[in-house]
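We did not get these values from a lab; they are worked out from the coordinates using the rules stated. What you are looking at is a predicted structure, and each value in this text was computed from that prediction instead of being measured. Cβ atoms are built from the backbone, for glycine too; each structure is taken alone.
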Structure 1
Amino acid sequence: MKLQTKHLGEVEVQREDIYTFEQGLPAFEEETSFVLLPFSKEDVFFILQSLNTPELAFVIANPFHFFNDYQVKLSDNLIEQLDIEKEEDVAIFSVLTLQEPFSETTANLQAPIVLNIAGKKGKQFVMSESGYQTKHSLFPQQSKAAVNEKEGQ
């Protein structure tokens, strides 16, 4: 089926590529159907695109690519909700807040998107007691360099 997207124009998607978010996403509870689309050739950046609202798309990334010590402990309740049977069926992504310049972009590590790849179910999992924040710099060294450069001017 053809899908109009926010970032990629019209794309072809298969029914078996649709993820169901039974309770939607926070602030978008009515949006329950999404597809995961590649946004870069490196398999680092993706788009979580709503099936129903072309303007609703989240740029997401594999947080482990940027944060080596990042840890997500899935609750038993979440494992049950998403019908997760095997660890290898789980994919975890962080929602990005894109900034200009891109080196200032941040990732929400407090509330990752958890996908059951096999069962095509998803949920945003809020880890309020984790110590993680909603805005972690993707490129902390570049951000510090930019701040130092501004201060030196």
Structure 2
Amino acid sequence: MNIQTKFHGEQEIKKDDIIKFPSGIPGFLEEREFFILPLEGTDLFVLQSVKTTKVAFIVTDPFVLFPQYEFDLPEEALGKLEIQSAKDVATFSILTVRDPFQETTANLQAPLVINQTKKLGKQVILNQTTYQTKHKIMTPQEQGER
């Protein structure tokens, strides 16, 4: 099937690549089907809505940017995502891309958790955590190195 995307123009995708978010994503509850496209030459991806071209999120693997990042999935999320094994799970953080890019932040309080086997996704809001919705992806030291 061909889908018009926000950043990649028209793309052909397979039905098997569609990830279903049965509850939508907070703020986008009507958007329930997405697929992931890589942003070439980066560790970033686009989570693109199948239904609405303009609904696309820049996401990344939070463990690449924040190696100490960890959380326990609530039982409710494990059940809704039908997770049987840790190898089924892919985790992404939604980025708020800023100009300059060094000001970009990652939402670590509400990761996107995807069961890669069943193609089910959910944005899990972590309660009782020190993580916030806006963690700078680069420290001042890293900015100086680039």
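Given 2.9 as the derived value for distance in nm of label points 7 Å out along Cα→Cβ at positions 115 and 131, which of the supplied structures 1, 2 does it correspond to?
Values: 1: 2.9; 2: 2.0.
Source structure: 1.
Out of 1, 2, which structure matches 0.35 when FRET efficiency 1/(1 + (r/R0)^6) of positions 27 and 43 (r between Cβ atoms, R0 = 25 Å, to 0.05) is calculated?
Among 1, 2, the structure yielding 0.35 for FRET efficiency 1/(1 + (r/R0)^6) of positions 27 and 43 (r between Cβ atoms, R0 = 25 Å, to 0.05) is 1.
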